[in-house]
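Any read-out appearing in this document is the output of simple, stated calculations on the displayed coordinates, not a laboratory observation. Computed from a predicted model, the values in this text were never measured in an experiment.
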Structure P
Amino acid sequence: MSKHLTRDIIAEQAAIVAAPRHRHEVDRTFELPKALYGATVALYLGFIAVMAAGLSSPGLAIPMTIFAFFVIAGFGVPAIWTRLAPHSASKPMTWARLRRDGVGTATGRVGAGGAAVQMLVLPVLIFCWGVAMVTVAALVR
């Protein structure tokens, strides 16, 4: 059964402790160097530019602009989020630190080259696919 507890009963039993003075530090750096994210954005925007140039059509101008906007927003909003208050002492990883320490993944620690390959393999394949499709379209015309 339930029992009604008044403030007086609770005050007799309660132990009041001071709030912790150390705040939890939030790491908003996404761990990897900014250059890897910049390369990812460049490859995605490069794909859109290749497709827009190779398959130029007045009807595709607005969709390609929207695609580019989404890529920029998809990476820009998190970049802005990392700079928002509260200010953090954590800084993005440098290339030197990545080469020295590597980065932890679900399958274990990976060196700088492996991390770059894992992060850039999909954007590179998408960019190459765009170049291949524009080449095929140019040959068919």
Structure Q
Amino acid sequence: MKREDKALGAFIGIMRGSNKLEKIVKQDVTCYGLNMTEFSVMELLFHQGEQATQHIKEKILIASSSTTYVIDQLEKKGYVIRSVSPKDKRMTYVSLSEQGKSLMAEIFPLHAKTISACFSSLDDDELTQLIKLLGKVNRRLDKEI
């Protein structure tokens, strides 16, 4: 098999897997009244703490106007709190509210089990190898964009 054919096969496999994983994750987070982007913001805040709005936008890869909308929605639901930087009034920070922390503490372990189940056909060594290989591909792709 030619290298190009192998590369195409790998691409198709990654894309099919990605689409299936996304569908599973969407089903998982909608059970909690969240969409994927809302969950992504909450997961970032849950694991990394308070973040500048700009940093959230960069980490979850959505447009700035969409970031504001998502944060607005999470604030309406009572899951996040905004605060203006005392040093620079142009900077707004977002953190999880107590309600948001409580929700994430409840649902994240379940979410992690759902994701883990998606990779149950791989043993630990294979999963480690997959992580390394995808990291290598992503570092190469970072140079392209």
Structure R
Amino acid sequence: MKVCGVEINSNDVNLCLLSLADGIFELPDCRARRLTLRDIHSTGELRYFQQTFAKLMQDYQVDQVIIRQRPMKGKFAGGAVGFKLEAAIELIPDLNVQIMSTTDIKESLKRNPIQIAYADTDLKAYQETAFNTAYAFLMKDKYAPKDE
């Protein structure tokens, strides 16, 4: 299974492709590590962003897009532009998109610690949250807590 972890930060969308097959993780090369919405007030720019994201997912045959959930209020609340980008991604036809809460990500990472130092992944520092999101999604059911 190949997933794309997504972290939305203002008008930037940080991406990380990660695949898991036969218990082996792979970080496929990707031509884009970050997509940016240049003009936040332009419908044409938003459509271009959506088409660019859709084409990227199609080209790399991504099975699932996992977006890290952002709070709607409070100190770390996501801005309006970020929610616009999230909606643009979610509305791409034939693309499986799931929002994963920070709580679920933390629980999955706690149960399934990452076995490699992030510095050894050759990813950029700004991709770390997207990587953690993709990894947490792929591992969420591996050592899931038993229902009581």
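Structure values in brief
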item	result
Parent structure of the calculated result -20000, given that helix-only ellipticity at 222 nm (-39500 (n - 2.57) for each DSSP H run of 4 or more, over all residues; to 500) is the read-out and P, Q, R the choices	P
Identity of the structure behind 31 (criterion: relative contact order in percent (Cα under 8 Å, 6 or more apart), calculated), options P, Q, R	R
Structures P, Q, R, by percent of Cα pairs over 22 Å apart: label with the highest value	P
